[in-house]
Structure P
């Protein structure tokens, strides 16, 4: 079986597009080949800034013959029907088979399609892939109609086996396939012939091209770490930047430089962000001081002066960038010290948050009032929470955040400290946006928690009040993320926070019931990822107090653990049996059996044992639920398993004696009431 090698060689592909492009090339080609009847053993996709590559091992040499049978009209059908069937099959009447059918004799067409050579199929599939490649952005060049992310220069497409390699003939807008490629643009110009993937990969490396992006990443990280370590420093990890840089170079050459003394006083995050965003530099930190003192840049070639000229040019540009950052920093500090944080925030009165929800300053006033309301519930001082809310977004008016929006909140914490505000206020400036995503840390300092909750709840209630809710996959205001942030803040800090009252306080015009239902949907997703079944969550959502997320989750976790035990599984069956019998009897009799079970009417020991067990369970469950000790409530409920099993084994509920029957149905009602006091077990599956 031959191996296939494809390379699409072009001008530089943007680094951010390379990973997706590798997967698209692999999927489009392999899906097309398989659909056409070819098979393969394995596939691998690679990319460099100037090429996409796909290799397939063990490709079948040709597609299998296809035999298709198609049922046609009856033999005595009108002639136009028979003629239409012949046209659709491409056969003559003599080539059709006559077979017996339930309704008489019918024509059958047996169509055999011979297999096709792999090269013919590959050419068709690759041309379609190139012409329809799903680049996020593409361009035309010259006079051709072909679109590619950057001008496409050549197509390498060969099939190779023990006998050698053959080019798969292909022509796309005048670009004909061949068996040659190019190495590094500067260090190894010129084309060379390749005969297989192993030959291709080895020759590329000799021509100063590392084909595998993962290998380029490993080279960059290894060399950069060693350089930093040799000087007693440490490299600041940034996996996203590493992947991006590996997509910018074919032959990574790691260089390290020092940051000028004049810039070392800038906050480390400012240095990191400026170097990353503007120049794709890694930051190098002094572990003793926490300061960013150096940088690592990655060149795309070796030079005779070991990168000295490259470093000199980079340092010149870096100094200009950091001079801007230093100016922003010093200007912001002067402003904070003269106007204060609230003075800096005053300009937000002229910044619109939403045309139906007012300015950013109006929003801050709402957040301040809500933070003051929430503060006692999270253990924060109301005045301190209100102060933090007033200044938390002041840095949106700073020059630094204007240049680097991703530093909002963080810069606020620096400016708050410079203004002499309490540390809790500074921390709230930084933490009130959190958590932003599922991996983001959750604030735990009470003032930060109060302001973070107020910020997110104001957003949610505001957009609910103006009926701007998420629909389908559309969520332009990130309201799902805000709700998940509230959920994580409440649960991580074990807060008792009835949301309905908080929603009403935040926005009187908000549909609190609908917003709470939205929170419950988000909570279901969150808990499902924690391994709690949807029916367990539904059973707990049906209970009172379901706007207290901490209480709700404690109940759900206890029920989930209970249902993993044999007692839990069997008790659910006993409960459902009792509920079904009781419901049927109530429907039949037109009455509700909800009270009046009396021990004196018990006739057998199993019946008396159940009375005693229910008394004991009720006595234990009620105080346990009041104390929110749901594990203890479940344990007390588990003790009912054996008495309920014994009752149904020994007792006929629908006894002939009417008094006994009513008593036993009222006894089943006690089972139902006690079990439903813990969770709505009717919603539990199984």
Structure Q
């Protein structure tokens, strides 16, 4: 573990560090310049902290921000906004139900609510007449409500006011629910309201606990925690500025991913740096020189890790979904800021405060001490011994375990409905259930068909013959367009409803005249277009991310064989994570996923999962130059084991915090990444990769030749510790 107290001899790298790394390290850890670094961060924190609190005000959770730009449902929204004054309007459906049958008082209540909504101006337009169920047990009102692109509280407050009005003085026993598009959005707003603060607090608390356990020091854990928290605040401030003044799209998802990812990644970098600094303090009496050497040796790995994540996430700007394109820059900004904080603010604070921060395990200057890297009885020395004894058998066995887990991915189901989006009961889901019980399933959320007026009659005629369409009626006409309400037989955004939308579009495309120019929108159309766009994104972005990661590994390791092996191992790890996660989802009774989870999981598991292998292999390359391939690889595994395992546990735990958000998507995102990180930490990086490297031999570094060929009189002893992390 990174808290080991073994003394470590001075190390002499076989080649001098790059001058750029050394200049930066001496600037950050210098006797005087450390104060300048701290002063700069104090200014940044003073400005960024106040801006970070405003990030909620620039979140845009408008439905169009989640849609593919060129999808037909997006075009339908544009037509509605341009020609029918539907801009900034969302429909709420108020459902009134009584199982014993509606009474006269119930119907009078509904009529009174409709009048009040119209006369008091609470509705954005006229409220249509109530629709009574054939069984006379339920009735609903469709209420257009005002929204605001940049202020979620407008719709949220509108739905709350509507709920208060509908439930006020309601006859006893009358069940009143708010559903529809506006009700669903309002429930999401309620779920995420205040969640930024709660999520930040939960994540910080968990990270603090893990750091306290790792360092076993009442002081040391605070310094990385404060550094990463301040870095996260500044990252939020930068994102706010870009969203406010540069058009960067920020929604609820990207905001909470930013919080969790920045804290997890930042803590990983802190663990790596602090572990190396602890060892350098035993080699150098001057703590400034110790930090300089620690930075010189950690900066390449941290920089490569950060650049890999940044480059991979920036690939998202080529996605089809507006939400996907916005997520990439948000994550990239967060990783860039926090990596800078962990390599400047954190080392400056550690040098300023001195050795005592490690109390009670203060690393003492002991230049003549010798510690054994692989000769001791520590856990990671035993793991290295196991890997070195039967590498081929071990990597084959590990690969088979991962492959078996990957088979679970075959049971995956995509396409969540509205009723499957929350982990707790919410009003919109209860309202949808009431509607389905008493009305045709699609009656409360008809498909929106916009057709040029010259093709209205033809469109009505052909739509009536489409399987799954119950009725098609003219709603209104304006500016050369006609809006048709098309009631589907199935509940909105179900698979059967999406297939009906596909049939409607195909039929209209074949229709003669202007009807062929019709566009089909609405809730089911949005679900269909979103799923199709996510599938297209997977085909484009997954190979692109893999290519970026491969290039970064080639540059870092100056090899071709090793990067390919590492990339294949991470892909196998991702497949195993998906398979294992699907089994967990089914056990939790959330078997279906949103299609976007696959790309989300791939991006973060590949970009973040490669980190630990990068940390291992950069250290292995250093050790191979000193000891030869076999001993260097095993030494690298031994001395990096504790710190990388701690980092993996911290990152998995921070993503697991997403499960506190009561939406199925966030729960599945958190579990998938947490499972994947743990598999990568304990199986891929600890067993599969080092065993493969030993079995392949020095050829893994080709075309480079980092292995030193020592003669027998100058052979470096394999049991000398070269420093961890």
Which entry (P, Q) yields the derived value 57, 27, 22 for semi-axes √(5λ) of the Cα gyration tensor in Å: Q
FRET efficiency 1/(1 + (r/R0)^6) of positions 231 and 639 (r between Cβ atoms, R0 = 41 Å, to 0.05) derived as 0.05 - corresponding label from P, Q: P
Among P, Q, structure where Rg and Dmax of the Cα atoms in Å, for residues 455-494 alone as derived comes to 11.1, 33: Q
For 22.4, 67 (Rg and Dmax of the Cα atoms in Å, for residues 47-142 alone, calculated) the corresponding structure among P, Q: P
Among P, Q, which structure scores highest (criterion: relative contact order in percent (Cα under 8 Å, 6 or more apart)): Q
Which of P, Q leads on percent of Cα pairs over 22 Å apart, for residues 287-470 alone, largest value: Q
Comparison of P, Q - label where distance in nm of label points 7 Å out along Cα→Cβ at positions 103 and 343 is highest: P
Ranking P, Q by distance in nm of label points 7 Å out along Cα→Cβ at positions 127 and 607, the structure that comes out highest: P
Answer label among P, Q for the case where helix-only ellipticity at 222 nm (-39500 (n - 2.57) for each DSSP H run of 4 or more, over all residues; to 500), calculated from the coordinates, equals -16500: P
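Bear in mind these aren't lab numbers, they're just calculated from the coordinates by the rules spelled out. Computed from a predicted structure; not experimentally measured. Cβ atoms are built from the backbone, for glycine too; each structure is taken alone.
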